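Some structures to go through are shown next.
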Structure 1
């Protein structure tokens with residue numbers, strides 16, 4: 001499939017794995033999953049159920065825009081890197097808090 005050179009690596013992978021329509025849906029689902037992970041790890045606060053519904057609805061609508069950009073730009077790859085960095089940050093933050101709580105008890 002030589003006509004796929006202009007697409008982002010993740011979309012090209014999904015299209016080569018399946019077909020164009022299914023590949024696009026897989027890209028969209030991947031975008032939604034990664035944006036939810038990044039939101040939860042980096043920005044989420046305790047909110048009521050209705051506010052969460054509004055937030056996640058806006059996230060899904062925003063993923064349509066990201067899907068358009070992800071045809072040519074590595075959006076999924078960038079979100080994956082952001083998610084990995086936030087996971088590392090949360091692990092280190094948890095370890096630091098655990099270490100400080102042990103120091104206070106002693």
Structure 2
């Protein structure tokens with residue numbers, strides 16, 4: 001099964017991945033159902049993404065690297081990251097992930 005690979009060193013923080021995911025899912029922009037959550041902590045100058053994967057795993061893409069976690073394994077996160085567990089898992093847009101196609105800096109790639 002394919003999955004997303006994330007390269008935080010390339011990410012510019014545009015949040016286009018979250019927007020295009022919701023547009024693909026719903027036909028309109030409403031990031032409440034996106035499988036990608038763009039996370040910002042302004043006071044720390046920090047941003048990253050969380051992707052809900054099939055099977056409930058979470059891909060945490062942070063400036064310091066990428067981790068794969070189960071929802072109960074995450075600690076020290078802010079409350080803004082919690083809504084991702086209520087969102088649908090990434091279905092890779094049926095094999096053609098739109099977030100990969102529309103990322104302007106190739107921070108997301110399709111992996112096997």
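Data overview
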| read-out | value |
| --- | --- |
| Among 1, 2, structure where helix-only ellipticity at 222 nm (-39500 (n - 2.57) for each DSSP H run of 4 or more, over all residues; to 500) as derived comes to -4000 | 2 |
| Which of 1, 2 leads on volume of the Cα convex hull per residue in Å³, largest value | 1 |
| Mean projected area of the Cα convex hull in nm², for residues 25-64 alone - structure with the largest value, from 1, 2 | 2 |
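Bear in mind these aren't lab numbers, they're just calculated from the coordinates by the rules spelled out. All of these numbers come straight from a predicted model, not from anything done at the bench.
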